[in-house]
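S.K.: I've put the structures underneath this note.
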Structure I
């Protein structure tokens, strides 16, 4: 028998849920018709009958208002439009990644220069950097060397771009790290 270690996660709905027709349980609602004309406050049953008569769905568009606002709409088209707007907003959202640069206390000048060039490429692309040194063996007794190495690396990067230090250089057990980004 095969054991599944990873459970399938359900895809999250992008669009919020809207109550429609019989799902609306509030006794009185404010109604707006298909032509954006206000019909005033009505009983839910009367509004639902009027919507069915006009062959539309009664959709609660503003549930937190007092009384809640409902409209006569084609529910399928309304949901599609809202999902489309959310997808466009998601596509326009700027995604900033944090890239990692790992240094060493005993690292040579050429290796350091290669890391610096890669870090500059990441900063040019608008990404954040997490610069870290993992201390091994006797290096753990001399953490100040790692802190100096990271501060020197940040100073070298600062010559090319104006940097925003999001997390100061700090030591956590056998790890020394700092997070920097480029100022806009």
Structure II
């Protein structure tokens, strides 16, 4: 299956992620089929950006519950993913959410419940980022009405690569570009 430029998507009973370690020289995708695949993708930064790491972790739980789903194994899956990036806030938020939802589910239903919750986390990220774009667009339109071109300085990884879709701080910039507003974005200069 040819993958569109998408950071994460389901493909049957697997998940496909854009391999960010190979950018910008190459656009390549990695197929995650197991807990170990998901943990490795997070650990080596094939997925980067807080929101995307959270979504990848949630899908990692679903992949990890493929073989079994008893309480001991669920704890193992969550611990394995949690150890990949100890300081990643969205990773631990997503794992806590998955634990909350899955702890109350009967073991036989956990796999399906995990996939459903991972999809919800991804969909919520996409919707939140689209809302950032919609809400930021009027601000950029107002600036554009007073200037020939809107200049925006960016900080950190705030584009679509960091998220399931749309980006965070860059979402309004993408929306402005789509609306035909002349816009120039540049990264902040490193401080010395």
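S.K.: Matching task: 1, 8, 16, 18, 17, 13, 10, 7, 5, 3, 1, 0, 0 is the computed value of P(r) over Cα pairs in 5 Å bins from 0, in percent. Pick the structure from I, II.
M.R.: Checking each candidate, the match is II.
S.K.: To continue, here is another question. Given a value of -10500 for helix-only ellipticity at 222 nm (-39500 (n - 2.57) for each DSSP H run of 4 or more, over all residues; to 500), calculated from one of I, II, which structure does it belong to?
M.R.: Structure of origin is I.
S.K.: For distance in nm of label points 7 Å out along Cα→Cβ at positions 106 and 138, which of I, II scores largest?
M.R.: II
S.K.: Here is a further query. Quick check on the output: 5.2 is distance in nm of label points 7 Å out along Cα→Cβ at positions 114 and 146, derived from one of I, II. Which one produced it? Don't skip to the answer; put the middle values down first.
M.R.: On the way: I: 2.2; II: 5.2.
Among I, II, the structure yielding 5.2 for distance in nm of label points 7 Å out along Cα→Cβ at positions 114 and 146 is II.
S.K.: May I pose another question? Out of I, II, which one gives 3.9 for distance in nm of label points 7 Å out along Cα→Cβ at positions 74 and 154 as computed from the coordinates? Kindly include the intermediate steps, with their values, before the conclusion.
M.R.: Numbers: I: 5.8; II: 3.9.
Here the read-out was taken from II.
S.K.: Here's another thing I want to ask about it. Check the numbers for FRET efficiency 1/(1 + (r/R0)^6) of positions 82 and 170 (r between Cβ atoms, R0 = 41 Å, to 0.05) across I, II and tell me which is largest.
M.R.: Details: I: 0.40; II: 0.90.
Evaluating FRET efficiency 1/(1 + (r/R0)^6) of positions 82 and 170 (r between Cβ atoms, R0 = 41 Å, to 0.05) on every structure, the highest lands on II.
S.K.: Also: Suppose you compute relative contact order in percent (Cα under 8 Å, 6 or more apart) for every structure in I, II: which one lands on 19?
M.R.: Of the structures listed, the value fits II.
S.K.: Another question, if that's okay. Identify which of structures I, II gives the largest calculated value of distance in nm of label points 7 Å out along Cα→Cβ at positions 66 and 98. Walk me through the numbers on the way to the answer.
M.R.: Working: I: 4.3; II: 1.3.
Comparing I, II, the top value of distance in nm of label points 7 Å out along Cα→Cβ at positions 66 and 98 belongs to I.
Just so you know, all these numbers are worked out from the coordinates, no wet-lab data involved. Computed from a prediction, not measured in an experiment: that's the story for all the values here. Cβ atoms are built from the backbone, for glycine too; each structure is taken alone.
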